[in-house]
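Following are the structures in question.
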Structure P
Amino acid sequence: MRLKRGVFQNSPKKFTPKYEKPKILLIDFPDEVLESAHSAGFNASTGTFGSPYKIEMRDEYLPVIGKPSLPNFSEQEIIFIDLTPQETRNSPEGKKTKSIGEIDWWAKCNRGIIDPRPKFMQMVQNDFGRILKHGGLFVIFAQPRLPQKLVLASVVTGTLGGDDLKISKEMQTDNWSFLSILFSGYLGITSEQGREINVPDYDDPLYQFLRKNIKDSEFTATFNLTASSKKVFQWTPILSNKFGNCVGGLIKARDTKGRILILPQLSKKADVIVTLLREVLPELSPHLFPHIVGARWVEKDEYELDAVLKYKAEKVEVQQKAERELEELDQKISEARGKFGILHEILTKSSSELVADVKSCLEFIGFKDVVDADEQIQMDDAKGPKQEDLQIHDKSPTLLIEIKGISGLPHESDTIQVVKYVPRRMKEWNRTDVRGVSIINHQRNLPALERNNQNVFTQPQIEDATHHDITILTTWDLFLLVRGMMEWEWDPNVIRELFYQSGRMARFPTNYEPIGEIFDYWEKINVVGVEITNHKLQKGDRIGYVLPDRYLEEEVLSLQVDNQDVEKAVSGQLAGIKTKYAKELLRKGMAVYSVKEK
């Protein structure tokens, strides 16, 4: 159940505070507390969860009736709550707001008192929890947990014509349920009463305050924590009784600036609360008190040293310069995305849009004579059967390219379709040097790394492509190759040459020559172990690795075989190579390539 914002509003008298922050709500305190807070200049308002009321003691249920007033409660930053009600009324305030047949809160009458506060505490629990999560501060003047059986129920007509109460749910709530962490089994509260309260002799504003104000106070509850509470908040006992039991404490919520200060029933609350606001709470939650800087008032510009003011001015200049540089970088990012956006488009588009973007990408890697077959047909005003999407006439053989964007994995009809265009063009052009290329944007609705990139094409599809002398690849292959070219400054020809190879296009450019694979990695010394299986590796050579999402390259600056420095390692040897890359990147079994200059 969630409380609507307008339910707990009242119309407080107009007051202009000296300090706009923090916003303070005083719940269930006498008027004199609000007057003292206002006199001290604080932006405080007052509210109530409602008052307990007497009823005839009997073994029945009655509706829970209350008249809460919590003005603008969801935006408060410090909330004081006195859990000891000011009075127990002879009758309820307000009236039942729902019809007798609607589901509402009902209380058992076996105690002779109905306390409406838990009902309204439960309604604000989520909002109060949000205040705490965002650094809010709660100060609680404690009372024991008060047992009360509360249910959600409605009145229905019974089988014999009388009215019965149909209980839908028993409510697990009490007079501490305004914050879930105080009610969810983390904080044990035992009813125990006394006046002898001990304060540790710590030189801290909180303990100094307590030593001055503990006189004539009493406690009505002691506190202990369950083991699971440590995962939720940090508990610091601050007060104890003569038996060493905790009667007050400070809760620091995990991963937030939120605080909960639990105190016994201190006397003279009007003075106590003002003192807390002036002297103690700014130390606990300084972010809530922008006007109170403690001893740091000397750091204000009007008191600051000239040398410090100079550094502050320089700091502003640095910040302004950084902002300008960030704007320039944002502009460059925008320009780069505009210029190279086709690399992202080939991973997401389909149909004619995909064809246009692939065409631009092919031109980017240096193909000079790329023709859109559909555009050519329109220019020639010709009609006929569907042809391939693109043609590349740079050299022999001419490439016919079929491009598809699909939501799943490719079928044979997707990969081999270009084959039927090849003989047509051979006959039309009276040539035999014509080959096909199929480019597939598979699973295009998924992020690229979540796609099945290892097994895009089945083995029969790959064998058919090889047999028919066509090349098959994905747009993800093309994306990675082009990005690698841009990062490592390859000659674009090392990618273009791949389009003239039959079968499944290789993920490594033609300037990558396999020389072995990784068999180990020694993390402490950043050395990768490579088994040389092909050719040789020399000190000073450049090597590359093909990762699922990128290419890595580095120069061989240190080379060892059998723990001895060597100038070269040959096929059959295990070589240790000093690397700049982490173990997480260079996995066992990964191929290693010699990067040739082209």
Structure Q
Amino acid sequence: MERDCGIILGMNADGLAGMGAQHLRAGRPREAEGVLRGAVLAEPGHPEANFLLGMILCRTGRWAEAVPSLEVVVAAQPTRDEALFWLAVAKKNLGEPKAAAELCRRALAINPDNPIVLNELGVCCLMVGEAAEAEKALQKACRLQPQSGTYVFNLGMALSRLDRIYRALEAFRQSAQLDPNRAEAFLEAARILEILNQRDEVLKVMHQAAKHHPQNPQVRLALASAMAATGDKENGERLYREVSSDHPDLAGSYGLWLQKEGRFSESIATFADSLKADPVQGLPYFGLAEAKTFELNGERWHSAAKAVLDAPELDLKGKTYLAYALARSAERAKDYEEAMQFYTLANASAYQLYNAGRPFDRAHLRELTDEAISTYDQPTVRRPLPGASETDCPIFIVGMIRSGTTLLDQVIASHRDVQSAGEPVFWLREADKVRRLPAASVTANLISGLAERYLSSLRVTAGESRRITDKMPLNYAHLGLIHRTFPKAKIIHMRRQPLDTCFSIFTTFLGLGPVFSYHPSNIIFSYLEYLRLMEHWRHVLPSENFIEVDYEALVEDREPIVRDLLAFCNLDWDEACLHHDQRESTISTPSKWQARQPVYKSSVERWRPYEAWLGEFMELYPT
């Protein structure tokens, strides 16, 4: 050792840097770090010593320490792409993804075919909401290194952010195959399959994941959810309970499932236990607010939740959940100014979490509305279409989101001859594919195949019921194709007062909801385009197929309206439709509490106490 010290003391910075490199090649990073620190001490601006030291510090997660050394290298050797890359890695991990992305771009200008840097650029772009650039970089990384499960997974994340969910699903499945040790690939594939209502496939994916990750709590929770969703509620709940017992801080997921099943009192106890295990969470408070429970152990939880909001360990999703919970709590206390502040924070956080990488294109939405109006004029809509289905099985409930469609669905699905399929995304995906086809390609075989696939998808969820409701509100955009494919199907348009509708969108956590959500001006623009399109359907759809219901009228005096609706749907009277709150069902929409209550009127003109803080929403004020 003394001999080594003597050698080191006799060396200049070049020699020390060379010795450090030898230690690294021999797999002795600790010894290398000590020698390299000596080199930097002897010559602070030595590029090679600083580079190797910075790389070691990055590899051991000491990002802040790495930055000064790597900045020395970049200043002295601005075209050294390795130094640019490692500095980007350090900056990204210090919470500076925008600066990191720019460093990656500089490195790629020097060496454009480096898959490691391309992947890093993709990750940084995803972090700052630039999903299109992320996809471009990650596509190239995958072409250069197609066997990397990491690169393929990150590409899937970019595609998912761009709402290209079929391609994203393919990427996640490929990533899971390439690298089955990556649990996130299975989880993301299952999430997309759930959106596509392919619940049996979700279960298959999660069983595969559980083989590779039997102790992963997130995998076990997702498997529990998949089991319960495919009819095995007993074993699904057993697994939920096991995970909640092993990981009380994750019991919030079990609580949300209990709420979907209408078991709100049990969910409250579950959320309370989760908060005891880990008070720095957002989800349990959100669940308590969803259950209209704003006290724990006889005390209002508002102050305790507010103290958690700025906790450094609370991630963005937790902060989003918590902001919504605090808004609901302030609203219950009739402190509407504070409630609006928290709703604004919640939307900003949710926008960053879900929509920052999905740009909202107003011109494109306007073009789609124009195209639907011009394509589906009255003669076209009412002309028989070869291949169209003769069944009257589907009942379509449409409208803007938060207009009362879940309530109406629960009312109609309470009928003895009706089951609900929930909110299938079938038409949101398939209609866009048909729209892009040349007119000559829309053949009888295509339409009949479309009808058969749709009916099969309904049966997966709702069984062999004689009539099945599809309450995907956003199907309003595709009523031309829907009516031409199912000319005997009934379409019910649920309307609600504009300000109440848009304010409800703003105050509701929608997860990865429509691209216009969480942004007031985008909500308003989308709503006005919806009104424009519904005015068109009102004039072109046959009256025997299309009917409109006002939410306010339904909650004011529901029996005559329900009678008219059942007669419109060619259904006999069923008293159960007046008692939808007694129906046992799983409800996955944000209205899972409201839709299980007796019809109430408190949501009519809910916006009024917020009038002073509504800002641009007041453009929708009824005149």
Structure R
Amino acid sequence: MLNITLPDGSQRQFPGPVTVAEVAASIGSGLAKAALGGKVDGQLVDTSFCIGQDARLSIVTARDAEGLEMIRHSTAHLLAYAVKELFPDAQVTIGPVIENGFYYDFSYKRPFTPEDLVAIEKRMAELAARDEPVVRRVLPRDEAVEYFKGLGEHYKAEIIAGIPAGEDVSLYREGGFEDLCRGPHVPSTGKLKHFKLMKVAGAYWRGDHNNEMLQRIYGTAWATKDELNQYLHLLEEAERRDHRRLGRELGLFHMDEHSPGTVFWHPKGWAVWQEVEQYMRRVYRDNGYQEVKGPQILDKTLWEKTGHWDKYRENMFTTESEKRDYALKPMNCPGHILIYKQGIKSYRDLPLRYGEFGACHRNEPTGGLHGIMRVRAFTQDDGHIFCTEDHIQKEVLDFTRLLQKVYADFGFTEIIYKVATRPEARIGSDESWDKAEHALMESLRASGCAFEIAPGDGAFYGPKIEYTLKDAIGRQWQCGTIQVDFSMPERLDAEYVGEDGARHRPVMLHRAIVGSLERFIGILIEQHAGALPIWLAPVQVAVLNITDAQAEYALEVVKLLQKQGLRVETDLRNEKITYKIREHALQKLPYILVVGDKERAAGAVAVRARGNKDLGVMPLEAFAQQVAADISSRV
């Protein structure tokens, strides 16, 4: 008898070899219908897989992460099947699963159009409705090469030819289409019901720009219709919040090909920048940091000593003067050590905290640039703490609490914590790594934070905590970090005089809260869909007159509010008041004040809040006090 052990520990016996599908059917018809595959002794397999000896088995359904991946992988094949039916001359290449979906690359004589995508998706639905079995077979490598050459699929033949000689390859057939794949796949096309094609993009064959440009069709697939609709809604919401579009519409910034990967801040955008920077400057001041400023260009030899030259040379902008090589700094750390080394430091001086709004440059590839989220020139809220090993835990605890407050002030309350531990390639003793990792974890426990472990993801010089925030639509952004560094103080010969009178190496904690200010402002724009809270809004109040008779009073209102530190603009144009209100509302202003003859006579203003909320008429002083309270509490 053959024994199959199920996840709950129960066993089922069979007289001989049995398929995953047969086991599922023996448990119940519902499970048999839902089964997409199985895990036999931990290995993911098709439902047609035959189990020939005692094994542990779990049935994989659409509720499992593995099941969803199988759906997406199989839908990529369904896409290729549909393309081949509609465009027989197209050649198929590769079609992997990616986050939230899949893609497939094709070689075809003309570009696919949006109309083509509609037709392809329609044909995919028709093929799925046929509920054709997905059948696996195995061929020797050389036979598979000849098979695909015979079909005119030269890319597929080339892929198989790269497999070591003598090996077998697996193929999957559904209806009239057969493709190379290691699998596993769903048992039939009828399991593929909830998908959508998203876009077409270019992709070089094998990722080499010297090769042919292929056409990459992206799609998404989900286990249920609700999940698909939810994902499509998320994409629509992300598009509505796209910082690049909002930056243009709200007049905040623009990017220009005269300086790729750098930001041209407009007056309104720079007002937001200044609010973020000045807020963080107060954070420095109120939490024991001394603000410093290092140079932009440093000698190549310094970057060689720190190890950055070997690791980051390709991403560094370089220059030369008087036969000396320099690099624009990609990070601020070495400069802070050079500042630390000026003068003798005692253990009594530690912890010593430096902060800098350091402008950095990194030569990111053009294809990786993305609005103000991924740029070549950026400014960090960078900070470095020089301390002893005994200080690490308290400094990290204090930093985590500070970071939580900062994120809350900016509207982020959900944070994911991750401790990245020692990699295989590292420096320093196991004892120091033990102490540093323990300090990081204990500091998070003391903060009441649940955290994940990322084994081996630490830097070569020390472990770190990564702080990832969630935005309003559930996307994750890794912004903050604190890293323990034993290496750089050693490489650049930083010291302090200990209580014993001897020289010691300080530990260096690299820390950032918002990270790149450019990226963080992009995140803020998308978090708030451009409707920034009043303390961050580039224009906080607009004052509109109804007729020319109130123009002088409108200017008096503006003057009074500006004296109280508000960012105010006025609109005295000879336009209908409804037109002016609508135009300023589209700029997502927190408040619009309308003044007519009654408001002028009473020394009052008619207040409209963002979202078309009519707050009625109120005395000007009362309005000013309300706004001041909103700003101070960071509503």
If you work out mean projected area of the Cα convex hull in nm² for P, Q, R, which one comes out largest?
-> P
Tell me which of P, Q, R gives -11000 when you compute helix-only ellipticity at 222 nm (-39500 (n - 2.57) for each DSSP H run of 4 or more, over all residues; to 500).
-> R
Match the computed value 1.39 of Rg/Rh (Cα atoms, Kirkwood Rh), for residues 202-385 alone to one of the structures P, Q, R, and report its label.
-> P
With distance in nm of label points 7 Å out along Cα→Cβ at positions 490 and 506 computed per structure, which member of P, Q, R shows the largest figure?
-> Q
Once distance in nm of label points 7 Å out along Cα→Cβ at positions 426 and 570 is calculated for every structure in P, Q, R, which label goes with the largest value?
-> R
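Each reported figure results from applying straightforward, stated rules to the coordinates on display, with no laboratory input. All of these numbers come straight from a predicted model, not from anything done at the bench. Cβ atoms are built from the backbone, for glycine too; each structure is taken alone.
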